[in-house]
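Once you scroll down, you'll see the structures, which are given as structure tokens.
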Structure 1
Amino acid sequence: MPAERVFKRILVTGGCGFIGANFVRYELATYPDLEIVNFDALTYAGNPDNLAGVNAPPRYRFVLGDVADRAAVMQLVAEGGFDAIVHFAAESHVDRSINDATPFLRTNVIGTQCLLDAARAARVPRYVQVSTDEVYGTLAPDDPAFEETTPLAPNSPYAASKASADLLVRAAFHTFGMDVVTTRCSNNYGPYQFPEKLIPLFITNVMADIPVPVYGDGRQVRDWIYVLDHCTGVDAALRRGRAGEAYNFGGKSERYNIDVTRAILSLCNKPDTLIKYVTDRPGHDRRYAINCTKAEAELGWQPSVSFEEGLKSTVSWYLENTRWVERVRSGAYREGRA
């Protein structure tokens with residue numbers, strides 16, 4: 001296993017998003033001497049409430065900005081004194097990408113190239129690209145799980161934009177010798193997830209006795225990973241990953257979407273009559289599954305939260321944080337923005 005790197009000051013992009021906020025919280029709690037600058041454009045999915053209580057200068061600082069704003073990114077990185085960049089910022093909702101792919105290309109592709117250029121110019125020692133298993137495409141029921149060597153075959157505009165970004169990161173390693181690492185994870189769930197994704201949408205819907213829309217027959221299969229397990233994986237890749245390599249992180253928890261739906265209804269003590277089957281999404285991938293043996297062997301990482309434990313904890317969090325839910329649903333979390 002490679003020696004563990006120590007970082008003093010890192011730039012996290014998209015730190016007000018779901019996974020980014022959980023990562024910021026984890027890093028600050030785990031490494032008492034670490035300083036984090038959070039660079040976030042505060043789009044609809046960027047919620048400052050996700051980092052409520054995190055206000056400890058100089059250990060944490062928020063900077064409002066867009067990763068696709070080349071001048072702003074170049075200046076921030078040039079002056080920041082960062083010894084690592086962890087790039088979470090992304091447009092990530094598949095349905096939105098089907099309606100209009102333009103913001104996905106701008107943020108996910110142009111934004112990634114801006115960060116790579118800035119990192120190279122400032123000689124930042126390490127760059128971590130946080131990606132997704134969706135870049136691999138889809139699996140048949142009996143296909144082996146995705147490995148890091150699985151060819152990229154994205155099937156949605158969102159996945160294509162993330163695959164494009166991954167290839168730019170690969171090119172930065174091979175062309176310029178940059179110290180880059182790419183991580184790819186399965187479906188995340190947990191606290192602070194914006195309620196447009198399946199699990200938080202269904203939890204918040206059933207809390208209000210609103211039907212939950214299940215695509216097609218609900219037999220799509222996803223491998224679910226609790227967000228803190230993903231954060232520990234990204235941290236392991238940041239500190240122990242080999243330059244130029246990709247690492248997969250999964251929860252070893254493949255489930256049919258309909259079974260996840262019924263589990264949520266059961267935990268919320270709601271009837272199955274709230275299930276509403278709707279027309280399937282165009283090009284909907286049938287199955288994702290992650291082989292994470294490389295991360296286990298090289299990084300010493302393993303998922304620690306079972307799906308049953310994680311889902312119960314997630315449902316409890318949403319039930320206990322109704323004000324957060326209300327502020328998101330009403331749009332109040334966006335008040336005061338330019």
Structure 2
Amino acid sequence: MHAMVLKTPGAALEWTELPDRRPGPGEIRVRVAACGVCRTDLHVLDGELPNPRIPIIPGHEIVGRIDAIGPGVEGPHLGQRVGIPWLGHTCGVCRYCTSGQENLCDHPLFNGYTRDGGFATATIADARFAFPLGEAGDDVTLAPLLCAGLIGWRSLVIAGEGRNLGLYGFGAAAHILAQVAKFQGRSVFAFTRPGDTAGQNFARTLGAVWAGGSDEAPPEPLDAAIIFAAVGDLVPLALRAVRKGGRVVCAGIHMSDIPGFPYRLLWEERQIISVANLTRRDGIEFLAQAPKIGIVTSTTRYRLDQANEALADLRAGRFEGAAVLVP
């Protein structure tokens with residue numbers, strides 16, 4: 001097999017040939033057909049997430065077909081198309097796992113961070129954490145649903161049922177979530193980098209009723225705001241934009257420091273809440289809804305050996321929607 005491997009945090013990924021791996025007990029091997037490129041991959045590369053497994057193969061928006069099955073696996077079958085997300089394993093016995101909060105497990109493993117992911121021609125996964133995808137849809141367009149879609153869905157649920165929804169950072173997750181929110185009858189207000197008229201126009205094509213820079217105030221108060229950009233300065237801005245009793249959801253796994261702000265921005269029962277990882281229930285619910293919603297992902301394809309180029313383009317905001325590696 002071949003893979004793009006991170007051998008030193010802060011360095012470029014290296015094209016590496018590795019021996020084929022066999023799945024162990026409870027595991028499956030998946031031949032990767034497509035793997036999305038996520039901003040979390042940048043956080044892993046930049047050393048912004050603690051204690052990664054090094055060397056590591058990044059990637060956690062994986063679509064592929066099972067070509068080997070380890071002992072004790074029941075259900076998945078050879079040739080089946082599956083999706084492999086960020087959450088790769090949980091202990092099953094801690095207080096969070098036993099109370100329906102496996103996304104907060106005390107001893108988790110994450111694909112592309114603490115276990116090898118999908119920037120490769122094949123990957124090994126815990127069979128319990130692979131989602132059946134069926135045969136409808138293209139591998140490349142499905143890949144962004146495995147993280148950008150899933151974390152957007154969990155963020156939307158936590159944001160509540162308010163009609164006016166603000167999305168700060170209109171990238172892979174927001175361009176999916178805007179379609180979900182429109183399907184649900186909500187009004188989407190899109191916030192991009194100041195001056196990013198292309199991104200604002202892109203948001204409007206996906207149904208946003210308003211789009212502007214993150215330094216602008218929306219034309220009416222928001223019921224909730226979801227922040228996808230890893231920029232702590234956006235939190236006070238979002239608090240200013242939400243109504244009394246509104247909620248600001250921080251959807252990233254990493255964010256720069258949140259600056260001090262006056263208490264009056266939080267007063268009147270406004271809330272700030274973070275989203276961490278996902279549960280398998282999130283995946284089952286979202287992937288069941290996605291075909292009904294008719295989500296169309298905007299993707300830019302890169303060969304597997306172009307992973308560094310894809311990551312650089314993501315960092316610079318050179319494409320709309322999501323980047324996807326195709327082995």
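Nothing in this text is a laboratory measurement; each read-out follows from the coordinates by a stated rule. Everything numeric in this text was worked out from a predicted model, so none of it was measured. Cβ atoms are built from the backbone, for glycine too; each structure is taken alone.
A few comments on the model shown:
- Among 1, 2, which structure scores highest (criterion: percent of Cα pairs over 22 Å apart, for residues 169-240 alone): 1
- If Rg/Rh (Cα atoms, Kirkwood Rh), for residues 25-208 alone is computed and equals 1.00, the structure in 1, 2: 2
- If FRET efficiency 1/(1 + (r/R0)^6) of positions 41 and 185 (r between Cβ atoms, R0 = 30 Å, to 0.05) is computed and equals 0.35, the structure in 1, 2: 2
- Entry that produces 57, 41, 38 once Cα extents along the principal axes in Å is calculated, selected from 1, 2: 2
- Structure (1, 2) behind the derived value -6500 of helix-only ellipticity at 222 nm (-39500 (n - 2.57) for each DSSP H run of 4 or more, over all residues; to 500): 2
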